[in-house]
Structure 1
Amino acid sequence: MMDAIVGSTSIDRLSGQRFSTADLPKKDRLEWLKEVIGREYANVEITPPKKGELFNEMSIYPWQQLRLSTIRSHAISLERLSPEPSSDNQDCYFAVMLCSGNYKLEQAGREVFLKAGEMTFYDATRPHRISIPQSFSKVLVSIPRSLLKQTIRNVDDLTATKISPTSGLPAITTNFIQTTVQQLSSLKQSEFNSLSEQLLNMFTLTLSGTETAQLQSNTKHRRLLLTRVKQQIMTQLFDPDLDANVIASRIGISKRYLNNLFHEEETSLMGFVLDHRMAECRKQLLNIMQQEKTISEIAFQAGFNNMSHFSRVFKSYFGHSPREYRQLYLNK
């Protein structure tokens with residue numbers, strides 16, 4: 001398996017840039033690396049290795065509409081929390097081919113483990129976690145969001161899944177990337193640029209070929225994930241601060257992905273919360289053992305902190321104000 005190391009001649013000839021922690025004093029490396037990765041790829045939190053020094057080296061080549069990066073590093077963990085890109089460089093999908101070492105990616109409730117030669121991809125703008133326990137090298141291809149969105153309808157359902165180079169298009173695509181990187185020191189700028197569209201076409205065809213099977217798997221995954229989300233909501237149902245941000249953080253998915261899960265059921269997260277809070281309030285109002293409780297106590301215990309809002313919502317659900325409803329049914 002190739003090593004993702006390239007010489008300075010290819011950097012100069014192909015208008016690339018090289019960044020290395022080795023060029024800085026050890027005390028400055030962590031903050032510098034966080035700034036470089038944030039500018040060139042995604043805003044992340046970095047956990048350096050517990051043993052040994054922090055080392056990371058990146059060579060980045062503009063590649064028509066894409067960008068190709070060769071990266072080698074010691075053990076490291078990266079985590080993106082903010083879902084919004086701060087630059088065009090970040091509004092991308094990142095295709096990753098591992099050249100050496102082991103690699104774990106987590107995104108949208110999925111996780112994938114790579115060995116050398118295997119590929120995956122992820123959305124740089126959405127929360128994700130990358131864990132690499134030992135020294136490694138990889139190739140990363142940055143693909144603008146629009147280029148994949150226009151060809152792969154359900155591209156977001158395919159992130160953090162493994163592309164194994166055993167046969168067919170995946171094998172051709174990974175071999176193409178390997179050979180391209182191996183020949184960087186020999187390629188002219190025009191030759192290098194001409195390969196960009198070919199790689200994009202091969203990668204989209206590879207994704208398209210796995211889309212149907214993967215979507216069947218992901219449909220099941222989304223159902224299981226939604227069940228997990230609902231279980232988490234029920235444990236916090238009466239928390240007045242409960243919202244999409246809280247649940248998304250607890251589950252480890254983006255707010256956008258969370259809302260999409262409920263949209264598929266033709267509802268919303270807060271609609272689900274409200275339905276269950278209203279059901280609990282109705283149950284309490286009709287419980288003869290709870291007659292000593294005031295309506296305000298029932299509302300506040302169910303997570304409402306505004307009585308006017310609670311009364312309006314209750315009437316919209318049950319056709320009567322809470323007081324009228326209690327009197328009407330308890331007096332029967």
Structure 2
Amino acid sequence: MQGQVTGRQADGSVQMPMAQQRALGIITQLAQPGSSAAYVLLDGIVRHHPDGRAVVQPSSDGRLDSGPNGLPVSGQRVKAGDVLAYVRYQDTAYELASQNSELIALQSSAEQVSRDIKRLEALGNLAAQQQLEQLQTELNRLTQQQQQLQQGLQSPEVLLSPMSGIVHSDNLSRGQRVKAGDTLFEIIDPSRLMVEALTSDGAVLSQLDSASARQAPGISLQFVGHAARLKQGQIPLYFVPQAATSGAVPLLLNQPVTLHAKLKQQVEGIVLPAQAVVPNSANLPVVWIKLSAERFLPQLVQYSQLDPEHVLIRHGLGADNRVVVQGASLLNQVR
């Protein structure tokens with residue numbers, strides 16, 4: 001074989017000197033049959049966790065005003081208890097006149113009761129003590145009602161952040177008219193997210209264990225459970241993030257993800273790095289087998305994806321095959 005021309009041979013194999021193999025970083029390993037957990041691919045989307053989202057809504061109509069640090073912008077981090085904004089009540093002319101009229105009536109009543117108390121106190125021991133106590137109680141009640149009404153007319157409603165997280169708000173401006181129950185701010189805790197996936201295969205429900213997202217491989221997802229009702233004709237599955245490696249790509253709310261979900265079921269085959277499988281000219285999956293020191297042969301295989309970094313070869317390889325696990329794509333390009 002040493003005398004053959006370097007490059008692609010007539011039978012599809014590749015002849016490559018050892019020096020060139022080292023330069024291209026070609027690495028091989030013996031195929032070792034074994035068992036591995038089965039995996040399924042699921043399409044999912046990142047949702048907020050029920051404990052990881054809060055909304056800020058005014059309890060009354062009014063006009064929006066900025067807080068002590070201005071109106072927060074989307075993406076800004078806030079802490080629980082931070083003042084986000086104020087809502088200043090702005091009643092109609094009729095409602096304002098009605099409230100002022102009620103305030104005047106309370107003031108008049110309080111002044112009358114106060115005069116009655118002074119008149120009884122002037123009588124000294126001749127005054128009925130029970131009647132005096134009743135009048136003092138009535139005066140306290142009227143004074144408190146007057147204070148509450150006055151405060152309601154003057155003090156704005158303070159909108160506080162109910163939790164720590166990232167603010168999301170759309171098209172808010174000072175002076176904007178807002179209604180009671182309108183969602184002005186949404187607070188998202190990026191550390192409290194979950195992933196919702198859908199499946200039509202009810203057999204996997206008892207087999208699901210954990211998962212990883214192709215878009216964020218550094219984050220481990222734990223299976224929580226499935227919904228009790230169908231959604232879009234399929235079964236919703238729910239996963240929550242667990243430990244994340246340092247520098248892992250974060251998940252974002254409403255982000256579509258592809259999950260490699262691990263099952264409790266074991267399957268037999270040969271586990272290889274995902275980069276060992278490459279498409280041939282007919283777009284069929286092959287691995288490169290090292291036949292001799294300088295000769296490599298492509299071999300058609302059947303495989304399934306285990307996770308983003310590993311595949312399980314089900315057919316096409318034997319235990320005596322030495323497989324290229326690094327540099328297979330470079331061998332594939334040799335002509």
Structure 3
Amino acid sequence: MYTVGVIGLGSIAAFYGKPDTPAPYCHVGGIRLSKKVKLAAVADLAADRHEKFRQEWGCCFPDAAYYDSAAAMLAAQKLDIVAICNRGPHHYETIMSVLDTPPRAIFLEKPPSCSLDEMDRMAAKAKSKQVPITVSYSRHWCPHVLRLQELVQAGQIGKVEMVVAYTGNVFLSFASHVTDLICQFAGYCPTAIYARGTPGKEVPAGFEPEPLLGSAIIEFANGVTATHVGRNGEHGGFYVDVFGTEGRVRAGIYTKPFVADKDNKPVDLEKLGFPPNDSVFRVAYDQIADHLGGGPLPHCTDADFIAVNELGFGGIESVITGQRVALPNTNRARKIFANG
């Protein structure tokens with residue numbers, strides 16, 4: 001089994017789920033369910049986080065080592081996978097430090113960076129070390145969403161022509177889950193974005209506020225056009241309607257799967273082989289482990305997460321300038337307080 005070290009013991013690392021949760025929405029919950037990885041160590045600056053983790057998860061990971069800093073963990077452990085789960089403004093410094101004593105793979109919480117310049121530097125260093133970076137657009141790994149992705153790629157609805165997505169809030173720290181979902185069905189080849197939104201709140205010195213997404217039109221190199229609606233739709237949030245030449249699908253972690261043929265008649269889902277529900281983090285860690293064993297790159301890795309992040313910063317640039325922004329965005333220096 002491949003060893004994992006987790007940096008940052010916040011909610012997404014450990015507390016959006018419990019040991020008895022059937023499909024826990026947190027890193028350690030997915031690690032516990034996986035048969036391919038094991039938790040070797042955790043690191044957090046706060047002693048009370050250590051204690052909370054011991055009380056909640058200690059029985060599940062009796063052999064895990066505890067460290068009061070990422071540096072101490074990296075110095076003491078030879079890890080296959082490092083999960084970076086601290087807040088967004090600390091991601092760049094943390095990942096650059098992790099890459100100095102590189103694991104075989106990095107699983108980075110979103111948003112990956114506070115600027116495109118940071119993203120460029122971390123991606124270049126990771127490439128030089130031959131370490132893949134997978135970004136946790138976690139809802140991507142919902143089993144029924146992955147099955148719909150497979151069906152669409154296999155031609156279930158013909159050629160994809162349009163994607164309509166629903167969910168708003170801030171571009172990088174929240175709405176990026178749906179930006180990734182758009183690309184999951186449209187392709188990771190965006191060429192331009194035109195977005196509208198509202199300004200963010202006051203932020204620390206050295207940063208600009210993160211705007212809230214109102215709406216966006218995204219163009220793709222393969223001819224697909226996407227509309228990102230910055231609010232919930234008829235079926236809630238975090239979902240997309242995907243329209244093809246031979247039918248359509250509806251996909252999202254909290255939305256019941258739907259498939260229709262070219263006459264808009266519902267297709268019997270039982271005939272399409274949908275899997276049972278599972279922890280998205282179990283699925284993600286298994287993909288990373290499979291890659292370390294010689295398999296394909298995990299989803300949301302390297303070029304894929306870069307495309308999503310380009311769209312987020314491109315959307316912000318469009319909101320600020322009022323202009324359509326061609327990708328890649330030429331303004332690499334704008335530094336956003338992406339605190340997700």
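Taken together, the values in this text are just the output of simple stated rules run on the coordinates, not laboratory data. These numbers were taken from a predicted model, which means no experiment stands behind them. Cβ atoms are built from the backbone, for glycine too; each structure is taken alone.
Which of 1, 2, 3 yields 1.13 for Rg/Rh (Cα atoms, Kirkwood Rh), as computed?
On the way: 1: 1.13; 2: 1.35; 3: 0.96.
Matching structure: 1.
When helix-only ellipticity at 222 nm (-39500 (n - 2.57) for each DSSP H run of 4 or more, over all residues; to 500) is calculated, the result is -14000; to which of the structures 1, 2, 3 does this value belong? If you can, show how the numbers build up before the last one.
Working: 1: -14000; 2: -7000; 3: -9000.
Source structure: 1.
Out of 1, 2, 3, which structure matches 21 when relative contact order in percent (Cα under 8 Å, 6 or more apart) is calculated? Let's see the in-between values first.
Details: 1: 14; 2: 29; 3: 21.
The value was obtained from structure 3.
Which one of 1, 2, 3 has distance in nm of label points 7 Å out along Cα→Cβ at positions 24 and 288, as calculated from the coordinates, equal to 1.5? Walk me through the numbers before you get to the answer.
On the way: 1: 7.2; 2: 0.4; 3: 1.5.
Here the read-out was taken from 3.
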Exercise for the section: State the single structure among 1, 2, 3 that was used to calculate volume of the Cα convex hull per residue in Å³, for residues 136-279 alone, giving 270. Expected result: 2
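Starting from the value 53, 41, 25: which structure in 1, 2, 3 was Cα extents along the principal axes in Å, for residues 16-159 alone calculated from? Don't jump to the answer; show the numbers that get you there.
Details: 1: 45, 28, 28; 2: 123, 37, 26; 3: 53, 41, 25.
Label of the originating structure: 3.
The value 2.2 for distance in nm of label points 7 Å out along Cα→Cβ at positions 40 and 240 was derived from one model only; which of 1, 2, 3 is it? Write down the numbers at each step before the final one.
On the way: 1: 4.9; 2: 2.2; 3: 3.5.
It traces back to 2.
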